[in-house]
Structure I
Amino acid sequence: MNDLNKTIRGCTILGVTYCDNKKAFKGISFERFKKEIKNRKIIGVKRRAKYILIKLSEDKILIFHLKMTGHLIVTQKSNLKSQKFGAPSAQYIKNGKWQGNNLPKELLDPKNQFIHLVLELSGGKILAFSDMRKFGVIRLENASYLAGLNKKLGPEPLDKKFTLNIFKNILSRSAGKIKQVLMDQNRIAGIGNIYGDEILYLAGVRPDRRVKSLSAQEVVKIYKSIPLVLKKAIKYRGSSESDYRDASGKKGNYQNHSYVYRKEKQKCGKCGGKIRKIKIGQRSAHYCVKCQK
């Protein structure tokens with residue numbers, strides 16, 4: 001969110017210049033969205049689980065639910081050179097793909113070629129929503145909408161209010177396997193599949209362990225591992241093992257520094273044991289057969 005705040009906070013939305021997926025809009029028609037969004041100033045940007053919350057002037061909030069493959073891209077309009085004399089272009093999205101000469105290499109990344117909405121901002125900036133699977137949702141709501149959203153979602157794991165006692169309370173009300181609980185956004189908002197594996201590796205706990213089987217010591221180890229992994233992920237700007245890209249369209253680098261994720265059959269860096277891959281629910285999980293009990 002730091003990147004988005006640095007690049008678009010304070011900008012005014014001049015209008016919508018491209019849209020090819022009107023079904024993504026919920027709670028508002030696309031035609032009304034175009035009228036309502038125009039000339040609103042961006043006050044700030046926050047993340048809540050997989051929701052990107054863009055606070056706007058006049059008590060409105062623009063919400064992107066990223067689902068599995070959505071991400072926002074910010075670029076300068078002047079980066080998009082026209083075919084004629086290198087002049088800036090008014091529009092360089094066609095069939096969801098970036099068009100034009102001398103495009104920044106990030107925009108040519110295949111994962112950034114699924115553009116479904118483009119907002120033109122003041123300062124010559126463009127805010128684009130790319131979503132390969134088209135599951136993402138776009139809403140324009142009154143700020144009061146956030147109260148209901150916050151009730152549905154668990155606490156943010158890097159928030160100071162996310163204490164050990166709160167974590168223990170979440171586990172005490174949870175059944176099932178520990179990795180599934182960590183990834184349940186209604187319990188804890190912000191831990192995905194990759195980081196669930198990494199957290200449990202640091203804690204020495206198998207991802208398929210039942211929550212009720214965890215000792216008090218293991219609970220503490222898991223709790224302490226959560227910020228270590230998430231801060232490391234922030235340092236390396238996220239994981240681009242598949243489709244994730246940051247606000248400038250660049251890949252993250254965490255996948256090159258992971259402990260166990262996508263390292264099945266390789267040796268554990270701590271003990272030399274083998275990394276194993278299993279299925280938990282519909283998702284993969286990776287763990288060391290020796291380190292994690």
Structure II
Amino acid sequence: MIRVPGHVTGFFKPIIRDDPTVSGSLGAGFSLKRYVYTRVKILDEPVIRVFFGGRDVTKEACTSYTAAKYLLDTVGKDVGVEIYHEFEIPIACGLASSGAGALGVVFAINDELKLGMSRNELAKIAHIAEVKCRTGLGSVIAQYEGMFEIRLKEGAPGIGKVARFPVRESVAILVFGPIETKKILSSKEALERVIRAFGNKHYELLENFSVENFCKLSKQFAIEAGLINDRLLLLLRKAGEYGLYGSMLMLGDGIFLFGDDLETKLQKLITSLDNTFRPKYIMFTEIDNVGVSKVD
């Protein structure tokens with residue numbers, strides 16, 4: 001079974017070209033110790049089926065399906081595969097579930113068929129699948145090696161350039177619901193706002209890397225890009241009263257929070273909220289500094 005961390009993006013600049021291997025995003029984010037687990041079953045018949053928690057979602061799971069098909073076509077294997085995903089993170093809420101699923105698929109098939117492909121080769125295929133399906137642009141290159149990352153050059157693993165920072169830090173994730181990434185990535189007007197808001201924030205963070213500076217730049221970006229709603233802004237302001245700081249999940253209706261004595265302060269924050277501000281999903285975890293791994 002393959003384990004892939006979820007991932008949070010704090011700010012990003014999409015760069016989309018005809019060739020998905022040189023498409024991607026600049027930006028920054030961090031991987032989570034909450035995972036998507038993937039196992040596969042190789043079939044004699046050349047079909048691909050995808051299951052989320054035992055439910056057949058083949059028609060909906062573009063990224064996982066595309067990753068599997070691309071890999072099997074690349075290596076010329078006339079077989080099929082059943083893909084089984086189990087999620088510790090909510091889907092379509094800005095936690096890179098699609099990228100994690102694609103990585104899990106290619107790493108699991110490589111392991112099952114003993115293809116001997118490198119981590120870079122496999123992650124490149126996962127990246128291509130995600131770009132083709134417009135479910136993300138920079139998650140795969142970030143989460144396949146984990147840590148806090150700054151994406152300095154767009155493109156698939158082996159092409160894009162990433163600076164990584166191992167960080168031991170707890171983080172809280174509060175989610176109200178999904179935002180469809182595809183709608184943002186397919187809207188010219190929305191993309192133009194994002195690009196203007198991005199500026200050179202990746203270099204600003206590289207020159208002065210810290211969790212606090214990352215959160216500050218992320219919040220600036222979310223406001224300037226017009227991505228954050230009033231509810232999330234008010235929740236961040238309320239969190240600040242308890243000494244917590246963070247920003248919006250990119251792209252999801254939720255926030256992430258850091259701070260000293262985080263778990264205790266988070267409980268006080270949640271207790272103080274009325275129903276309007278109570279998230280559907282609350283997660284307390286840590287930064288993942290490993291990336292894709294095989295587990296029993």
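Please treat every number below as a calculation from the coordinates, not as lab data. Bear in mind the structure is a predicted one, so any value in this text is a computation, not a measurement. Cβ atoms are built from the backbone, for glycine too; each structure is taken alone.
The value 2.8 for distance in nm of label points 7 Å out along Cα→Cβ at positions 156 and 188 was derived from one model only; which of I, II is it? Derived from II, not from the others.
Of structures I, II, which gives -11000 when helix-only ellipticity at 222 nm (-39500 (n - 2.57) for each DSSP H run of 4 or more, over all residues; to 500) is computed from the coordinates? Of the structures listed, the value fits II.
For the read-out distance in nm of label points 7 Å out along Cα→Cβ at positions 172 and 196, a value of 2.4 was computed from one structure; give its label from I, II. Computing distance in nm of label points 7 Å out along Cα→Cβ at positions 172 and 196 on every structure in I, II gives 2.4 only for I. Looking at relative contact order in percent (Cα under 8 Å, 6 or more apart) for structures I, II, the greatest value goes to II.
Once percent of Cα pairs over 22 Å apart, for residues 100-203 alone is evaluated on every structure in I, II, the highest one turns out to be I. 7, 31, 35, 20, 6, 1 is what came out when P(r) over Cα pairs in 10 Å bins from 0, in percent was calculated for one structure; which of I, II is it? Considering all the candidates, the number was obtained from II.
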